[in-house]
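Multiple structures are listed underneath, in structure tokens.
Please treat every number below as a calculation from the coordinates, not as lab data. Quantities reported herein were computed from a predicted structural model and do not represent experimental measurements. Cβ atoms are built from the backbone, for glycine too; each structure is taken alone.
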Structure P
Amino acid sequence: MATLALLGGPTTKTKPFPAWPVFDQQERAAVLEVLESRVWWRTPGTKTLGFEQAFAEYHRAKHGIAITNGTHALEVVLAAAGVSSGDEVIVPDYTFVATASSVLFTGAMPIMVDVDSETFCMDLEQVEHAITPRTKAIIAVHLGGHPVDMDRLTEIARKHDVMLIEDCAHAHGSRWRDQYVGTFGIAGTFSFQEGKLMTAGEGGVVITSDDQFERAARAVHDCGRMPGEWFYSHYVYGSNYRLSEWQGAVLGVQLTRLEDQTRRRHENANLLDKLFEDVEGITPQRLDPRCSRNGHYAYIFHYDSAAFGGVPTERFIEAMLAEGITNQAAYPPVHALDLFQNGEYRKRLCPEQAAEPHAFLKQPFPETDRAAWQTYWVPQTALLGDEEDMHEIVEAVKKIQEHAKELA
């Protein structure tokens, strides 16, 4: 009789992981209040305004600007920061495409760098090496919720007089030396897409403590209007990136759950780290001791096929899914995306930059490749489970390892 679920045996998982999104009567009441108020638009409303203020306060920032989604939040920040044609912005090669595509949106060139082999966040030696006279900004991505080394990165940004932007799409509530991510640079951006750590289906937010930058970003997000000026005055480039009152109302309630959910994810991830200590071939994303809390968009571990009889990563993922362990697909390397390999990205650049050879098209990104094709991402929803759920995740891995020959 088969042992592995993929081959017809029983599954390791005995009960489902917690359902997501989490909601109850509070969200229902918030949405109903907006419905009955007939104020569904953000501009005269109070729900989205209240949410963005509360979210900023939670992260110890002065200002919050609610945005239509996380990608648009990056676009708003880059536009408000004055990034434009001919500039360069340094980004990690291991991230969602939006980190790079938002740079192309401004007409600037994203410069990819490889990532650290243990945290999967950007390699800061390579970041400093990549800085040129054209460099306008660095976008730090807190991958999986784990912060970039903000001690070193803020030092690099100051040394070279380069703006620091934080892409915190995975990192709501994460802290570095007890300081919340999103508050180290000129601005931080967050996403509320359905799989993120709090959600309204879609949505995003920009946080900043710089008064002048907040004014610029708020103008960009609202058709070039300036706060306090006549409604039909438009002073700078802008578009409509406003979030609706529906989403603001839902997110206001979701925020009240974030602290407890973040604590649970962090604790369950720490438990998984301990349980995996004696499992050969499984290496969790390293938790830097200066990371006082990891929001954990995902629990990421490196998979060494050599410790599993040579079973390739794709087959291991199939086996884990069959055992009932959910998986969040890892990102492919940005430099390898069709957008860059087929040259389409050049259409967004100024003629001089477009005609230049770009090293990232040929240079190796060994750690990004390793992270992209040899990791397993347990999604944040699983980390909201109990200790039994964490033990079953590890039991599934051990079961597959013990019976790896059956998969070969």
Structure Q
Amino acid sequence: MENVWDIRENRGLYYILPEQVIGTESIDYSDVAIIAYIYYEDTVGRYLEYIKDIPSEIAVFLISSNENTLKILNQFKQKKQNIQVIKKRNRGRDVSALLISAKEIFQNYTYVCFVHDKKAKAKEDQRRVDFWIENLWNNTLKSRGYIENVLQVFGNNPNIGLLVPPELYYYMQDSTFWYTEFERTKELAKELGLTHTIIEENCPPITIGTVFWCKADAMKKLFSRQWKFEDFVDEPMPGGETISHAVERILAYVAQDAGYDTGTVMVVEYAKKLLMALQNEKRNFCNMFTNGMNISSLSLWEFYIRKEQIKKYVSDHSEIYLFGAGKRGRFYLTAFREIIGCNPQAFLVTDSTLNEKNINGVPVISFKTLNIETATGIVISVGKLFEDEIKTYLKLKNYNGYLCINDLATDDDLKNHCIDDRQTYTEESI
């Protein structure tokens, strides 16, 4: 069984849709419901701009626990016949609105959208939160045409049960957003009886923010638990490690258990902004990498596109050593740990008296002290000017099974970064 992350990647379940209608099939809006939890009275107008453009044939449910916001919503309701306003207890925020206040709605409609408002906690967070809000709302309710296009995705892809906005790029920089919630999410999966899904720590979730479009039956098990307001922490809610954060992350796993795939959906306008943001982040990362380690960012890319070949070499050897303890060796140590998932045994040098005894927890030893066996893997980790010198030295010591990463084929030479299982890593074959 594949993880939901891998399924999305392998099947390319990304849908970039325009604001204008692109489908030709008619949509039965009477089977569609849109639910919005709106709390903050000072920003309610921002979200009502989205609500007013929802087709009048679609049922809209506005939920709030703020009395002042409820007044504004009830006034707005007078102008639209398809809107119902629901008051809820002020506990659990959007997640209790979804699981308690909206439970019956999921039982009465085939397609459901759930969204909620957000607010920056500090002034310096405003720009990032605005981008988050745009992500959540534009990629679910951008326009009447966009809503119809999303519904067409469901109609044209029976295997899709959940469509979510993309994960924010700055979340992907911080692995703690998953590691701190992983165990709690696994516990919740057990409580919900999810047996046909796989939740792995090394594959982050693809649902963050409790905003989505779905086929209602894909979320059936989410409502199988008898949720109570007391299940949720009281205000002020912590920034993580609560049942609410686990619910955010479990949505795709619930859909998988129900036999559905999860896809990412976004409007063209947002996709452009996201691409620009990612390009800028990549440039910033490369600059930090270059300045911090004095290694060209091109080196990281060259290493990355050869990673499948490197992994094959690692799997063929029980021990991996890095020959060279300079800047290149330190870079390789980080790359092997973070990209390959391998912790080298030691750094090898020709004269250990001229080097540190330990680098980032890895000992530095003389090659002469190493008992070379067929299971010993040696990766040349010096700059290109010295690679031939190390190759010659190893050959004189009757060791030809080394790996020189710069000699490996690049992506242009390989299909899918794969390597022929028959290839051996000798001087002649590299």
### Comparison of P, Q - label where distance in nm of label points 7 Å out along Cα→Cβ at positions 193 and 257 is highest
P
### Query
Thinking of P, Q, which structure, once Rg and Dmax of the Cα atoms in Å, for residues 41-216 alone is computed, gives back 17.1, 49?
Q
### Query
One of P, Q was used to compute mean count of other Cβ atoms within 10 Å over residues 201-208, and the answer was 18.9. Which one was it?
Q
## Note on the structure
Candidates P, Q; relative contact order in percent (Cα under 8 Å, 6 or more apart) computed = 23; producing structure is P
### Summary
Value 0.60, calculated as FRET efficiency 1/(1 + (r/R0)^6) of positions 9 and 321 (r between Cβ atoms, R0 = 35 Å, to 0.05) from one of P, Q, is from structure Q
### Task
Figure out for me which of the structures P, Q the number 173 belongs to, where volume of the Cα convex hull per residue in Å³ was derived from the coordinates.
Q
### Message
Among P, Q, considering only mean count of other Cβ atoms within 10 Å over residues 137-144, which has the greatest calculated value?
### Response
P
### Parent structure of the calculated result 0.80, given that FRET efficiency 1/(1 + (r/R0)^6) of positions 57 and 177 (r between Cβ atoms, R0 = 25 Å, to 0.05) is the read-out and P, Q the choices
P
